[in-house]
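Peer 1: As structure tokens, here come the structures.
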Structure I
Amino acid sequence: METTKKVSWKQLFVLSSLIFGMFFGSGNLIFPVHLGQMAGSHWFVSALGFAISGALFPLLAILAVVVTKSDGLYDLARPVGKTYAALFLILVHLTIGPFFGTPRTAATAFEIGLKPFLAEKNWGIGMLLFSAAFFSLAYFLTLHQNKLVTYIGKYLNTIFLVLLAVIFLIAVFHPMGNLTHSATVNYAQHPLTNGVLEGYNTVDAVALLALSVTFVHAVKAMGFHKNDARVTAQAGIFSVLLEVLIYFGLVLVGAMSLNRFNLSDNGGTALAQIVHYYLSDFGSVFLGVLVTLGVFTTAMGLLVSFAQDFHKLFPRVNYKTWLRITTVVSFVVANAGLDRIIQWSLPVLMLLYPLSLALILLSLTARYFDNHPFVYQLTIGFTLLPAVLDMLANAPEMIATQPAVQTVLALYHHYLPFASLGLGWIVPTLVGFAVGVFYVKVMPVAVLETNK
């Protein structure tokens, strides 16, 4: 096998399609459409804000893996400490994987793709049979890691993109109307900020860190051993550029839909109305296939990355065994208490997202402070407290309504900049990072003494 071969445009497209397919799921379809409806005539600025947090953050996650030449999430977090890296990996994969993200892919596909065609009395058995087929097929297609590029990159995601292009082309040639509708109050006053906050809710940066082990292995499996970092970066950039293009298209379609529909409660309803408007009754089938394809490729990526990272962390258990474990648990959770799991998983995501973004910042700038563990540890330490408070703010009602918790959160939201927006970690993270770099650069003797 060649180790220095150059990547062709076809190979680059397939790799970009693989990365895109693994992290672009139902939320990436639904959030921008609803954003467009809320933003109205301010759709462009809002879409720009959404792209900053919904696409730039995931790109930075990819570049963090490339810059540090990491082989996955554990390698990326290891400078903080081996124990922290192991705990962080476990928390990320359990939350993004079998305890939340992976079960939700099957649940979403059933809700949109099959449930509308079933009588209410058959919903339970329908979900059971559907999710069994969904996860069985996902397991079968991910048994052989090296075939993931072919299944997702060449076929499944390509079909998904073609179907999505059909909607865009119809909307371009038969627009619903003008873009002069008034925005909601928040988007009329702060369209860029609210766009950023909406994109922030996708938590795709966490997903990309979890999926990093899979696309790094995919690049190596294609024979790009010497220039795998460059190839990964190129594929990541192309996948995110495609994502930005799709985001702007979805926001635009959402904004134009106000000429035909009222502001919907959520993006799922809005997208269903739009597709039905253009394709009539066939639209329900079309949307079901579109969403199912989108979440199925994400499920495959989550299953594989979980098995790969856990096999690396616990090598005595092989890849196929970890794959079976995450597939079975995802199936069980999808059918037994997914709503309750979501209630507890969302707060954990709010804990993990600031820590993930802090880790991305550290990874991208590591060469400027010689990858010193002290900077990593101080920055993560400063990020941890606001991350925990953000977790409490999004905890289930039985926790969030406790008087002591409410008192602490009231002080946190009042005194710390951006805390009321869920971004209270920003200032502490930057302070911890700046102090750590200053200490390492200006007081190297003291740092050496500290590490003895």
Structure II
Amino acid sequence: MSRTVGIVGGAESGVRGDFRTDIAVIGGGASGTLTAVHLLRAGASDLRVVVFESEASRRHLGAAYSTTDPRHLLNVRAQVMSAFPEEPGHFVEWARQAGYAVEPTDFVPRMVFGQYLRSLVSQFGDGRLRVVTERVEDVVADGGGFTLTAGDTSTRAGAVVFAYGNPAPRQLATAAGPLPDAAWHVRNPWDLDALTALPDDATVVLVGSGLTAVDAAITLLEDAPRRRVVMVSRHGELPRTHLAQALTDWVSPIPPLGPLTADGLAELIRTQIEVAARQGVNWRAVIDGLRAATPSIWARLDLDERRRFLTAHSRDWDVRRHRMAPAPAARIRAYRASGRLSVHGGGLQGVEDLGSRCRVELDGVALDADALVNCTGPLNDVTQTVDPLLRSLVDRGTVAPDPLGIGLACTPDGRLLDSTGAIALAMYAVGPPRKGAVWESLAVPEIRDQAALLAQHLVSARAA
């Protein structure tokens, strides 16, 4: 098996054999790219970093920022999207210099942020970064470091960072079993070629009603007025919408000491929303004001209370916390008003393969569709992963699943734990794999903060 190593700033060339690096980053999307950039920015001139990303088209982009549809917007404002916590205006300034008319409160196309990430790699890579276009097959502790196997090449690294972002969605299934591998079954909601290739009068079922489904609906409906989209999810709820104007955060009075309960936290949020409303403050300010306090709040919930939050309150939090930008929200409202988009609760009840089409059973509704698209969100439970590397590491006990099934077991600062609960030396997580430890670990502001702190730690440890 051949592999390609890209040296940033130079030409790519086929390279085989062994090479050494200081830090290996597994995952080349936004999480891995931000980690590498912070390492290179903070490290000495002889620091070497290797990033493994098997999908060349998504290198330094990941799924979210590899979209080519300019109508897919960031769901937070440009002013909080800087790669560097200490330079909050960095992204906005870069965008302006790149020729984009961007205001700090704008919701920018996600593809523009992807260009920003790639520009950072070019700026800081300067020959110290290798990008391996190959899937890591194994990571083995070896004499104070690690050996990573990818294709026909072994890499020796002193530390390993798991920054693989959001995994692919879980396989769709009904009571009758998994859905077949049919032409109408679109497993990847970011496959824009598959979506735009559907007939102009197609009926498409999107399984899921979150932000991914919103983007898929826009791609399907905006340029083909005769298409129809049906969203289905367990709750049948769409994300809420950002207001056009920016809000001042509302500071909620979190009890200063002792453990918290999930129900008590939910009641606190409801109460604060009511208090804010009486003072003319929108509920969005309450949710946004809790963002910085979320890790400390999560740390005060014991495992049972975290489970309670996930089962009873997380959906209500998610639709309020991860909101649509105003422009896509307006499109979704217009599609629904015209009858081209409908949203159903109750989940997917059944699917019948009709050959080139399928018959979909919803809660009280049956319809024939040209395509069914999996927009259910990432499969974060590593006990169910189909990724060979994670499967192997979990089976050996090198790393462990988070007990909530939403990432890897780790400390809040990202140090991975093995199957005995001990810290796995020099193995770390950044971004979505850290979700079980800190809860809010999906958005760029949290990921860039994690990357910056981890880079400082690793660079200091190397210099010691």
Structure III
Amino acid sequence: MATRPFLSGRALACALGSAGLLLSALPAAMAQTAAARAPLSAMDSDPVKLGLMVGSPPPADKQITFQNAGQFPNLRWSLQHMRELVPSRNVWRGTGAATELPRSERDWSAFAFDDGAGARLGIDAYAQRSYTDAIVVLHKGRVVLERYWSGMTPNTLHSVFSVTKSLTGVLASQLIAEGRLDPNARVSQYLPELAGTAWEDATVQQTLDMTAGVRFREDYADPTSEVIQYAIASGLVPMPPTWAGPRDTLSFLKTLKKEGQHGAGFVYKTVHSEVVGWLVHRVTGKPFSQNLSERIWSRMGAENDASINIDRLGFESMGSGFNATARDLARLGELLRNDGAVGGLFSRQALLDKAAVDAIRTGGDREKFKAGGQAARPGYSYRNQWWITHNADGAWEASGIHGQYIHINPAAQMVIVRLGSSPVAANGPAHPLHMRAFQALADTLR
């Protein structure tokens, strides 16, 4: 490819929502430069304080467009306004009343946890350290903590990036539980369009668990790498004038070839999630947005419609394109904590089969997980597009870049939704801090 995309490597990572470590993909000199240039603090990068996109029209230096949306601190505004930047499709909440989230809010002024470096952090200090935009904590289904920063509100849709993968995984797991999707079948049995690609002889389960071998380099500094091509084809970044490659997601997926042995080990690659989403669409005849709305979003009592980004042909970005409110994501987490059911003892309604939820939370092969180089997640496994901690509490989570989480702790009867807009497009460095915070919250609630 002769022309680089208009966004930098870091901005590309912001757009892609990859959970890989960006700095590991950058040349050493670029990494050193990034480290030497300290970003604005959470307080100083607050989009409200900066006056981003305020005015009619906003001043030139406060305008955010598709071309500069991924640059920090602009991305702090962008993640709350994705529908204004890229095409998207609605995920309807239905006509029913929103399910009440009962409240038992606590006084958290004395709460503090060890950050692992000798400091004690309370809720606000943790939020400022980690560029948190929203946090909602449910305990036994009741809101015990709910706070917002950086202009976000309870009704603001926030980009959740790779948390989208986990929602796609839930839909696929349910189809498996219904007997409509065979986890042991080859992907090409359902998607003959992928004959001759990496997924021709890969199974559905290998694709769900990201153990299928595919040549897909996530090197943001190399304009010829597959991740750059994927970003351009999917419409995640502006298309260079001389671009002659695929111009939509499905056309791009058809170009990817096998690399290595299927099932040998876990390697996190966003394209697997797009294939899983395509499988769900093919088996049901309905796109992700309709499946999620009909099966979950319109039945769990969501307060707001959600949205999902689409490419030039309307293919939904099922690896990184979902946008929703923190409260509705908390409702989804609570649904999963309760075996896929909503309602009380006398009004319980199963929206998902318990078998589908069990297939996720029991986890995958922890030895195969080690192949993925996830140093920040020791002891984890990856199953059906979810991260399984295998800790003493049996916690499991959906995770997106910039620190988006749905964290489910069954032992503590707790669900945490944390949304953020950190300057570094990499989860690894901050993941241990989030886990310390989440565990401290669980221990306090117990």
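Just so it is clear, none of the values below were taken in a lab; they were calculated from the coordinates. This one's a predicted model, so the numbers in the text were calculated from it and none came from an experiment. Cβ atoms are built from the backbone, for glycine too; each structure is taken alone.
Peer 1: Figure out for me which of the structures I, II, III the number 4.2 belongs to, where distance in nm of label points 7 Å out along Cα→Cβ at positions 97 and 137 was derived from the coordinates. Before the final figure, lay out each step's value.
Peer 2: Details: I: 2.3; II: 4.2; III: 3.0.
The read-out was computed on structure II.
Peer 1: A follow-up question, please. Comparing relative contact order in percent (Cα under 8 Å, 6 or more apart) across structures I, II, III, which is largest?
Peer 2: Working: I: 30; II: 19; III: 24.
Comparing I, II, III by relative contact order in percent (Cα under 8 Å, 6 or more apart), the maximum is at I.
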